[in-house]
Structure P
Amino acid sequence: MYNGSVNAAVSIVKNHGMKGIYKGFFPTWGRECVGQILYFLTYESIIRASVRKDQKLSEAPLSVSLVGGAMAGISFWLFAYPFDYVKTLLQTDSLEKANAKYTGMVDCFKRQYSAGGVSTFYKGMGVAFLRAAFVNAGAFFSFEGALRMMGKSEQNE
């Protein structure tokens, strides 16, 4: 249908305006805003819970960053997965109003919920959680380890 991403963008703007480019924006925005808050809140809470009141956060065992990262990734996707599901449905829906299945995010949520209940929004979640746990455990472990190696871990306390 398109000869690359630039051709797709130009064609979509030409035929559907900027609204076509931003299809799925609101569920993406909801996923990222609230998901990122939960992500960092989870990680920070786990790190803070691993040290005594008289200790610095940099004194938390490095292994705690593995647990914190894994739980942060899972908490992000626990909230974000339904929004990501709806975003995907909206972005793959027809750009032609007459052929579109959904009128927007709320309509998509309602219709999907009516069709299959809450479980509809979590299809494939196990794989996403597993990936999120390993990826984010590794990311935070690497980040915290690098900060410690550079002697920078106490700057953010």
Structure Q
Amino acid sequence: MTRMKFERSLGYLVRYAHRAFVKALANKLVPFRISTSEWAVFRVLWAKEGYSQVELARRMRVEKASLTGVLNGMERHGFLVRKRDASDRRRVILTLTPHGRSLKRRVLLCAAAINRRATHGLSGTQVAQMRTLLSVLTENLESEEARPRRCS
């Protein structure tokens, strides 16, 4: 594949756009002492608390095991607590602390600023189209995951 074709690959472009977003986000999160992995957890729990680790992983589209270290760190930093579910003692519920909840407004403002910077020069229609197209790409790739095939 020539250099020009390689750089026009959708996978390449999406990966580098993602890396640019993560780098910009990481820089904005430094004052809050939040990692980008913790940010992903916050995004879900700020919308709705009370998930188990399994439910949270499913919502985030990640493996349960990959959350263990992140949740341990968040608990250590006083961002969240784990509580046994009274109706099912095997289930552990994740709840943000008041400190974890207090970060929501300021951190979401930083994330919104990054999105504005990333979409500078694009119309509202173009941004909406991009969201739709990226959603379709993700759905296509995730549905393919369920049906492993050989490359031909």
Structure R
Amino acid sequence: MSREATIQQLIAEHRAQQVATDALDQAVADHLGINRTDQRALDVLDQRGRLTAGELAEAMHLTSGAVTTVVDRLEKRGLAKRVRDPDDRRRVLVECSPKLARVGAEFYGAEEVPGFFDDYSDEQLALLLEFVRRSRAWTEQRVANAQARTRDRKGRNRLRGRGRA
């Protein structure tokens, strides 16, 4: 198989993986009775640990007001909670509840992950890690570009009197 064909297959498989992950995330959100934005907040908190609402908003590319609503819904469902920062009692942090770990193990199979990589050498694992890091950086750059274009378009529409102030 040619290099170009291999690259095209790699791209196709990567995209198919994204669709499969999206379907799994939707199934878990449905099980929990939450929407995808709320689930994404849980994923960010699970990855990064305790965050302020502002940090969570930045990580999710949302406004602080929108994140406040997300956290309210997650608290109501017992999936996250607000806690005082032990180092600065004036700050409030948001963290996942222990319930999330049980759901994660049940649906995402966290205990199966180490064995999944048994057939790969250390060099192959390093290559896979580099690929995932580069892929994420590439995607994050595309997100920033899309957001800038959206801000630009909204700014032009406001100047023409077609946008919200």
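Please treat every number below as a calculation from the coordinates, not as lab data. Nothing here was measured: the structure is a model prediction, and the numbers come from that model. Cβ atoms are built from the backbone, for glycine too; each structure is taken alone.
Could you tell me which structure in P, Q, R was used to calculate relative contact order in percent (Cα under 8 Å, 6 or more apart) as 29? Please report the intermediate quantities before stating the final value.
Numbers: P: 29; Q: 19; R: 13.
Source structure: P.
Ranked by distance in nm of label points 7 Å out along Cα→Cβ at positions 116 and 132, structures P, Q, R are led by Q, which has the greatest value.
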